[in-house]
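Before anything else, here is the set of structures, which you'll find just below.
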Structure 1
Amino acid sequence: MPVHAPLILDIAGTTLSAVDRERLAHPLTGGLIFFARNWQDRQQLTELTAEIHSIREDLLICVDHEGGRVQRFRTDGFTHLPPMRAFGEMWMKDGRGGEGAGAMAATNAASAAGFVLGAELRACGVNFSFTPVLDLDYGGSSVIGDRAFHRDARITALLARSLMHGLLLAGMANCGKHFPGHGFVKADSHTEIPVDKRGLRAILNDDAVPYKWLNTVMSSVMPAHVVYPKVDSRPAGFSSKWLNDILRAQLGFGGAIFSDDLSMAGARVIDGREVSYTEAGIAALNAGCDLVLLCNQSTGDGSAVDELLDGLGEAMVKDQWRGRAASEHRRLSLLPSKPALDWDTLMRSPEYIHALSLLP
């Protein structure tokens, strides 16, 4: 039995197939991530998550559910959450008067958004969301854009802390992304390999500052598929220097580290060579990631998912990577910290009703 289960995979549809069940039961599988294609309505989602939990109670059931344009579930009662930039804009009204304006209103609203986000997901059995974005808004990145709170690292950190507090009230962990910062580069790492030519000092003094300030409250971090050549020739998610020397040793982070999606273009070339999913997964784990994601490969015959499961298993036998008890402990620490309210109870909850009233 492996020491830890590092793979986060996905499923093709709104129900589990026999192959899905087999993959989820695999000892190297640590969780799965949902996309919009896995959503029909709340009843379907709740039944699906219940079936997943019946296979493995310890699986992380994840989703990218930030608000704004990155929100997988939008109908059948789910609140349409604003993009994170809306909270930064609230903050900038400070001192200008007006009802609900200013920094305190923005931090309260961000906490409310975190609570609503976490509580609604948990009411349907989803137990983890990859949020918040800590990238700074330089104004040139289309893939980040209004997903970022603000250009100022101080405002970003304080609003992110508030959102994390709301998630915690709902019993949900958090994930700061994309370390050390994706906002400066214009290229989209889903389709290209972005390169940030700034030096380490510039990045640490600006983009990476929120990770230092939030190191006691961040549950997990997702590094960027961005190359910072003045620091390391490898993208951050495959760089021991970024993950171990800087994020853990220098910035003091002790939580879980997820790779970003191994199927993205920014993950498919390492050291100038195109690599397989298995090679990318091994590289991420050996660089310091505790968990690796492979997304959108379950559709069709899903051979890429099986290739990675088999490849990681074979590589472990050959001692090409080693399971770490500390990594498994970090994975398990991301599971919910308290029981969830069911949907109907949540809708009547004074805390939830109040949180809705605080959203911009």
Structure 2
Amino acid sequence: MLSASQLADRLARNAEAVCRYYLSAGHQAGNYWIVGDVANSKGKSLYVHLSGPRAGRWTDAATCQYGDLLDLVRETCGLVDFRDVAEEALRFLSLPHPASSRRGDAHTEPPVDRPAGERAKRLFRMTQPLAGTLADRYLCQRAIPRASVHPALRFHPSCYYRDLVTGSTLSYPALIAAVTDPSGAITGVHRTYLESSGLDPGGVGKAKVEDPRRALGNLLGNAVRFRFPVHGPVPVIVAGEGLESILSLSHVMPGMPMVSALTANHLAAFRLPDGCLRLYIAADADAAGRHAIEGLSRRAQALGVLPLVLAPELGDFNEDLRRLGPDRLTVHLRAQLAPEDVQALPPT
């Protein structure tokens, strides 16, 4: 019988087929398979890496479960003994599986399989400055003016969008955000697909597609960074999920380094910068957000970093900014900051 590591490795080579078989309620999104949980419920809490060095590794942000595909087989099938798990894995590996959707078919030339990080860098090189673009107008409508001061944000006038169900490809203008590692190197991009509003000629909204926000590349541990020094220690930072929520905080706290990890899963895994003493975690009012806060707080405490939570009055900080205004948001934040960090806020 093969060892556990050998079985896990063989399953990882067929990660997409494993997910389609055991997690059929999910769907592929870039380099991930997204599903609700190990019981194959619909949702977005559990994600599986489909390729690359972490192929087959999975995490459920709602339950804090994680593991390899052998663990996934055990959980989805409700098995206990390793022999039963191994027999199920061998049975699956012996089945004929259709070729991965990444490899084309017998009638087409297979596409060049460039690493996702390389494709992300290439996409970012094809963008243009944000100022005056449709994406700039979109952020202004979200009460976030002057977003063009952030070099991490760019605009692509015609960015490809692939429908994961039909396989068809469309093009939309998109807000592009660079995901970077601690050295400032681009490891991925985040795309917000946009379109002009038919009711308001001057209005801009997210494109009417199933998933108008998508990421590409290596996000784990990395983030979109705002006012973030590349060199030297970063003693105090704000970290949160959504791009617009963090941009809203940056609008009223322009002196504070901030990062958007983009999802609850990636927020929990964010790598803290060197020299960090205090970490403010921008909360999202949902279950996944609470689990992300708990996970990141535990990691911060283990590193000797003080975690503090910033809570919005409404659903998130962009809703606070749009509905309550910057002055009230500033007052609300002032009461949650440590005294030595209040200087990051504008004077009242």
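Every read-out reported here was derived from the displayed coordinates using simple, explicitly stated rules and does not represent laboratory data. As the structure is a computational prediction, the values presented were derived from the model and not from experiment. Cβ atoms are built from the backbone, for glycine too; each structure is taken alone.
Here are the numbers for this structure:
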{"item": "Among 1, 2, structure where relative contact order in percent (Cα under 8 Å, 6 or more apart) as derived comes to 11", "result": "2"}
{"item": "Which of 1, 2 leads on FRET efficiency 1/(1 + (r/R0)^6) of positions 58 and 90 (r between Cβ atoms, R0 = 30 Å, to 0.05), largest value", "result": "2"}
{"item": "Given 0.95 for Rg/Rh (Cα atoms, Kirkwood Rh), calculated: source structure among 1, 2", "result": "1"}
{"item": "Structure (1, 2) behind the derived value 15.9 of mean count of other Cβ atoms within 10 Å over residues 138-145", "result": "1"}
{"item": "Structure from which 0.15 was derived, FRET efficiency 1/(1 + (r/R0)^6) of positions 82 and 170 (r between Cβ atoms, R0 = 35 Å, to 0.05), options 1, 2", "result": "2"}
{"item": "Structure from which -8500 was derived, helix-only ellipticity at 222 nm (-39500 (n - 2.57) for each DSSP H run of 4 or more, over all residues; to 500), options 1, 2", "result": "2"}
{"item": "Structure responsible for 0.97, with Rg/Rh (Cα atoms, Kirkwood Rh), for residues 274-321 alone calculated and labels 1, 2 on offer", "result": "1"}
